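Structures incoming, each one as structure tokens.
Readers should treat all values here as calculations from the given coordinates under stated rules, not as data from a laboratory. Everything numeric in this text was worked out from a predicted model, so none of it was measured. Cβ atoms are built from the backbone, for glycine too; each structure is taken alone.
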Structure P
Amino acid sequence: MMITMSRRVSIVDVAKLAKTSTATVSRIINDTGYPVAKETRARVLKAIDELNYLPSLSAQKLRQDFSEMIGLITRDVAAEFFAEIAKGATERAMDLGYLSFICNTGREPMKEFKFHELLWRNRVRGIILIGGGYNTDEYRDMINRQLERAAQFGFRMVTNTPQGFDMPSVTIDHRGAFYCLTNYLIEKHHERIALLTSDIQVFTSIEHFAGFESAMLEHNLTVYENLVKFRTFTEQGGYESCNEILRLPDRPTAICCGCDPIALGAIRAINEAGLSIPNDISVVSFGNTSIASHLFPALSCIDVPRYKMGALAVEMILTDMYTQNTNIILPTRLIERESVKDLEE
């Protein structure tokens, strides 16, 4: 049976007819050696025959026409958390003979869309996403488009943070980290605990809340809606969220912060209210950037191997480590300092 179409048949058409992914079709067409089930291979070959699909010569040329450059798309290059990932990536890329472009979105999705297209047009070998993705239709469409290019042309994309997609990644267990932070506070006999993190549409924030909620419910503790604040990963966001919490008639005994800048803003609000850390309110954070150990009191937090995350992401793009199913989860650790009080001591 032959199906005729008025437009050029694409790899997407083959994938739809074969009921599989474009990545799988690409692997079969290009004979990459990646294991594919016999039944799936048979469906793809049948779809290719029915659609009379011929791989584009220009597409094959594109597979061999990448520059010796890598693009880094980061939410905020001024934030130390992201900057350390970028440092690891740029230095490892240089070791391997590649130039890196750092694209700062300022946490604006429309800028990210433009950077994706510009980097693609400049034939970078791959893109590293530094910062959590957005749970919106527009963002999903954009990432899908890039993943289709990856499957069709051999372009590579790796993320260091949750994007809402199954895609190659070098990251940490964000949900597990916030479970650990929250559980640490519970072990110190805190029950009324607040969570301050970023926008609820950011997948990183979704993971933060999931870990926080899991620990609270596991200990039969109440997650109070007015003690969970979704704002921004900034000092101002932490300051505003903490001020709202401090105005409540029954304030929390501990605050779990989504990043060190949020914690810094929260600490400012607590100090301005004439309260003491940790005697009145305990504070913990995620990231362990340089400021954490220099605050007074020094901040208890989750340490993240940021430099290694960036370096390994580059290695994944430039070596045989890369597959559509490669997910590297690096370990984190809790660093206990002086910002938490045990309520039973």
Structure Q
Amino acid sequence: MYHRKLDIIKQPIPIVLGTFALLVALLTLRAVDAPLLGEVSGGIFSPVGVWFNGLFGEVGYVAFSVVMTMASAVVFTRIISRYSISVIRSFLPLTLYGIMVCGVLFAVGAPALQLSLFLLAHSAELMVGSFRRQTMFDDVMCASFYAGLAALLIPDFIYVSLLVVYQWFLYRRSVRECIAGGILWLLPIVPAEFVGWLSGGSVGDIATGWFDVISPLGQLSLEALVQACGGLFGAILLAILVLLGVVSMAMVLAYYGVMRIRARKIHLYFIMVFLVGLTMLLLGIPPVVSVSVLGQGAVPLVHTYFVRRPGVGSALVYVLLLSAVVVRALVLV
């Protein structure tokens, strides 16, 4: 007798949406009531990022960050579903984004950070849409501009922002498109300098301040990592997320030969994002930045893992991850 495998990918849409809404609500409540060290640290922002954060009041901080988080989750869901990077379309990336990117460090009090994450996600989506098309100057230029703007707001994002160059070659863009993209990548600094000059500063002050904020590379401090993650439980949760990402990456590479060309390229890009985020974490970049990059890279990889490995085991992993994030949020509230 045929027994249907338990498959979390095929959850009804209302359940996925309800889970995502509950997850975001709990994490928002936790971040407002008991913010972690990384969420209240202002050292990650450039002068432009500090100015942008200053545009919001206390309520605006929370509202804008939550909206940007939901928008980023929708972008990842669109990339996975619209471009068929897996054999099954689903809304599960919404929940996976909440777990992978927000589960350890949500940073709800940092509009500039959540805007930067959205810009990086949308930049990747535009580059995916340019594949196998003759000339896509608009998409390539906008994607490059968004990546540059994300790095302007959060200087430590420079490492993942530069992956837009990798995407130019990955998606076979022309030399003219690459040159235009490079110019647009550098463009965000120009209006920032102009505004700084109008405010009474000197030309070059914004660029100098931007370089000063980039975190020095060094060795990962486990004590600082545990403290930034809110304790040992948070650090263990981060370790589980990293392990699941590594296993998912290995499984994606194992199935690489049977994937469609577009799916291969999308996975290759997010593997690079995951590895860059992991490298940033190991080199001492603040976890609130490096973990968010790592999480964005893990979302498509883990989704493909669940698609390729349906059954009780995958469902158990998903439930345990979700439960751990929820319990952690409730304990810290």
Structure R
Amino acid sequence: MFLIDTSRNGRPVYDAQVNQSIDAYLLERRPFTGHGLLCYINDPAVIIGRLQNAYGEVDLAYLKQHRIQLVRRTSGGGAVYHDQGNLVFENIVIGDPAGFRDYQAIGAPIAAALRKLGVASATVRDRDDIAVADKKVSGMAMVKHRDAYAAGGTLLFDLDEHTARQALTPASGLKIERGIKSADVPITNLKPFLPATYQDWTITDLRQYLLCQLFGVDRLEEIPTYHLTKEDWAAIDDRLASRYGTAAWNLGKNPGFRHFASRQTAAGTLYVNYNLDGDRLTAVQFFADFLPLAALEPLGAALVGKPLEAPTIAAAARPVLPAGVAAQTVAALLTSK
């Protein structure tokens, strides 16, 4: 096993969309063989699973107000909140797929390191997480690609739990059937369970400790390391621009819908997922970063069955328009190519 250095120009990368793009690039492009380990920290972000509805899991207006990124990962799992009190670990295993779905192999070394630190109750549970005092401190997920797989998760150390609750609460109480709903599992931060000796630790201290334990060394400099090259970064940047940094991926990659569009308005950004049968709308779901989902539900319902023609859409939209949305904007959103 070796460490994968994700710093750029000697500086850590905290952008969650960039870090997600690195994960996917390494898995799909295979710039090395063997078992590499990523271990990084994100700025505030909500990470949702590949098959989840963004607008069913998060309060988009809250994310915009508090400058929290929304990022869709390539693996499954539920919605989680990241900030600089949260450590992300990811195993990229290329050429040896036998360990795929073995969550014990991923989590047990981390749980053992925590027990060595004095957190006696740290254990890997059957439902793909690491728990302390029977509460989740780490959720794990995996994704396979040919003879390679990515397997990792998060470790809650000193997460802002209030912000996490607000960000992960949808802006309305509407029941949304499409996609995968996140499980409501009791979570806790790890820091309160550390012995008094380590209560002044930062997330960086925890990262250093875990890496040294996982690699059996005394100093980070002793760990065998793969450094991302200029060619790696060029490919990662290209993937960000074409996919992982786009609204179509992070917001619109939604099971049950084939089409996605977004449009900037004076109030914020309006998004839509929709399906067509010929030239008629058969399903329409609007969401926005400036309105609750409930305010947009009548608009989507009013357009079902209408042809994809700007005048017809504008006319059907006018009686049910929420504040801050114009009929012409709705029509342009659905009909502009």
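From P, Q, R, which structure was mean count of other Cβ atoms within 10 Å over residues 18-25 = 20.1 calculated on?
Of the structures listed, the value fits P.
Please state which of the structures P, Q, R yields 69, 41, 35 when Cα extents along the principal axes in Å is computed from it.
Computing Cα extents along the principal axes in Å on every structure in P, Q, R gives 69, 41, 35 only for R.
Given a value of 3.8 for distance in nm of label points 7 Å out along Cα→Cβ at positions 122 and 250, calculated from one of P, Q, R, which structure does it belong to?
Attributed to the structure labelled Q.
I have -8500 for helix-only ellipticity at 222 nm (-39500 (n - 2.57) for each DSSP H run of 4 or more, over all residues; to 500), calculated from one of the structures P, Q, R. Which structure is it?
Only structure R yields this read-out.
Could you tell me which structure in P, Q, R was used to calculate distance in nm of label points 7 Å out along Cα→Cβ at positions 50 and 282 as 3.3? Working shown, then result.
On the way: P: 6.1; Q: 3.3; R: 2.4.
It must be structure Q, since only it matches.
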